[in-house]
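See the structures that follow.
No lab work stands behind these numbers, since they all come straight from the coordinates. Since the model is a prediction, treat every value here as computed from it, not as a measurement. Cβ atoms are built from the backbone, for glycine too; each structure is taken alone.
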Structure 1
Amino acid sequence: MSDFKDWEQKGHAKQWLVFPKNMGPYLSIDETALSKGELYTIITNKRAKGKKGAIVAIFSGTKVEPIMEQLMKMPAKKRATVKEITLDMANSMKTIAKKCFPKAIQVTDRFHVQKLALEALQDIRIKHRWEAIDLENEQIKQARAKNGTFVPKEFNNGDTRDQDQKLCVN
């Protein structure tokens with residue numbers, strides 16, 4: 001009833017599926033683990049917004065050469081219609097985008113940009129936290145050398161430098 005036995009992609013469906021008719025000017029390429037740690041590379045048409053016609057291609061694994069081999073079978077004219085491709089920062093994804101969709105602008109997805117920004121911010125917070133600890137330890141050492149007691153500076157909100165810095169580091 002479904003014509004599955006005669007499906008043209010049946011012979012290679014476990015390795016790859018390509019749907020050139022779903023190609024659009026705005027694509028996304030990413031890898032994902034669907035089950036049991038098996039990685040797949042998926043290319044989607046962003047304009048379909050996850051609905052019918054969204055999948056342009058899906059490949060078992062993330063190796064560049066087999067993916068490019070199948071994508072290059074699509075007519076160059078069809079691949080040249082892609083204006084923009086969103087991807088993560090993996091070199092493998094950049095290579096696929098550059099070779100298979102040479103006219104497309106590559107855009108890094110916002111998840112990875114935000115992740116980088118947050119990691120950089122956390123590095124800065126940790127650096128300042130250690131500076132505050134070192135400063136306080138030095139002030140404690142100097143107070144003890146003078147047989148005194150260290151009293152940390154208190155800010156308008158009642159926090160000390162050490163307490164303020166603790167709030168910045170998770």
Structure 2
Amino acid sequence: MTRHAVERSLSKNSTIYNYRLLKRIHHKPLMHYAYWLCTVLAWIGALLLIDPLPFGLVLFGVPVFHAIFLRLLLQIKESYVPRSWRWSLRLPWFGYAPASYISLSKVGRLHSQLFWVGLLVLACLYPWIGDRLLLFSVFLHVWILLPRLLLLFLLRRHRAAGLMKINERDTSCYAQ
């Protein structure tokens with residue numbers, strides 16, 4: 001296609017985005033299987049030590065807390081309504097995750113705050129919940145965030161200008 005034909009097919013108001021791949025981290029199935037095996041063993045152990053009702057409340061409550069906290073942070077601090085975030089049931093982005101391109105620095109900041117505030121909330125609940133339930137809650141909180149924080153650590157060199165895109169088989173970092 002000649003340059004003149006390309007110019008005719010594009011409007012004068014067209015915007016063209018060019019993204020350059022900086023780094024791609026593939027999600028290896030073997031790591032997922034090992035992670036899920038450890039998870040199932042930990043959940044079985046916790047279910048044997050904790051009553052089923054508190055176990056279920058924590059199992060569903062921690063991801064819901066993460067989603068609510070991330071939405072609040074995005075709306076309050078970023079003045080951004082998170083329409084492009086969705087629920088994911090795949091590791092390493094299990095839970096509430098961005099569905100399109102998003103600034104790597106923003107995701108890192110959000111997840112760092114989520115990690116520490118989540119631990120502080122659990123520490124505040126210590127007098128009212130038992131030791132075993134508290135340990136399971138901390139385990140689940142860290143279990144959900146650890147793969148995300150590991151990926152963010154691996155992409156840390158590109159944090160200033162990188163845009164992150166989460167796909168089914170990999171997490172990629174692009175520059176615009």
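General remarks:
- Given 5.9 for distance in nm of label points 7 Å out along Cα→Cβ at positions 90 and 146, calculated: source structure among 1, 2: 1
- Computed 1.33 for Rg/Rh (Cα atoms, Kirkwood Rh) - originating structure among 1, 2: 1
- Identity of the structure behind -19000 (criterion: helix-only ellipticity at 222 nm (-39500 (n - 2.57) for each DSSP H run of 4 or more, over all residues; to 500), calculated), options 1, 2: 2
- Origin of the derived value 35 (relative contact order in percent (Cα under 8 Å, 6 or more apart); candidates 1, 2): 2
- For distance in nm of label points 7 Å out along Cα→Cβ at positions 122 and 154 computed as 2.3, the structure of 1, 2 it came from: 2
- Top of 1, 2 by mean count of other Cβ atoms within 10 Å over residues 26-33, largest first: 1
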